[in-house]
Structure I
Amino acid sequence: MKLETFSYLPALTTQQVLRQIHYLLQQGLVPAIEYVEKPTPHDHYWTMWKLPLFEARAAEDVLGAIEGCKAANPRCYIKLIGYDRRRQTRAVSFVVQRP
């Protein structure tokens with residue numbers, strides 16, 4: 001199943017994910033992590049991993065939270081969200097782990 005941005009590309013490396021996180025932070029977006037065990041085409045709501053990372057300033061901090069989610073949910077799909085504070089909507093979304 002194709003999910004979100006980058007779904008048609010091979011899985012991103014850790015370095016590529018770090019670059020995407022860095023861009024997300026540069027744009028002033030708020031990172032958040034969501035996960036689900038078995039996504040469906042009609043399931044738009046995934047479980048949020050902890051709270052959005054409002055205070056994140058470094059890509060490594062966000063990557064650490066992603067790694068924590070991976071360790072706690074190894075059989076789940078995990079995606080990174082970038083929320084736009086001004087427009088109050090999701091601006092970026094892509095899967096960082098597929099089981």
Structure II
Amino acid sequence: MSFVVLQVETVPEHLRGYLERFLQEVRTGLYVGTLSARVADHLWDTVLVHAGPGDAVMIRPDNSEAGYKITGRQHPRWRLVDHDGWLLSAIHADGGQP
């Protein structure tokens with residue numbers, strides 16, 4: 001079991017309700033909880049299928065130097081970039097690809 005943080009934006013209400021079965025919503029769209037790796041993988045797959053045009057990011061423990069792994073959906077304005085083992089957000093100012 002490991003601690004998981006999941007953040008979603010502009011996703012359907014039915015997906016938010018589904019996430020609340022497994023995680024606690026501490027702020028609008030921000031979910032936290034302790035899950036097995038199998039359940040965390042299942043939730044992420046569910047988010048990818050049902051998020052529609054919405055956005056999502058999951059943070060979970062990992063054996064990397066940082067100690068965690070960030071997984072994000074494709075987003076037209078930003079993307080995650082690996083910089084010597086650290087994931088950084090590359091943001092494009094005009095809304096295009098960074």
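Laboratory data are not the source of any read-out in this text; all were calculated from the coordinates shown. In this text, all values refer to a predicted model and were calculated from it rather than measured experimentally.
So here's what we get for this one:
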{"item": "Among I, II, structure where helix-only ellipticity at 222 nm (-39500 (n - 2.57) for each DSSP H run of 4 or more, over all residues; to 500) as derived comes to -8500", "result": "I"}
{"item": "Relative contact order in percent (Cα under 8 Å, 6 or more apart) - highest-scoring structure of I, II", "result": "I"}
{"item": "Given 57 for percent of Cα pairs over 16 Å apart, calculated: source structure among I, II", "result": "II"}
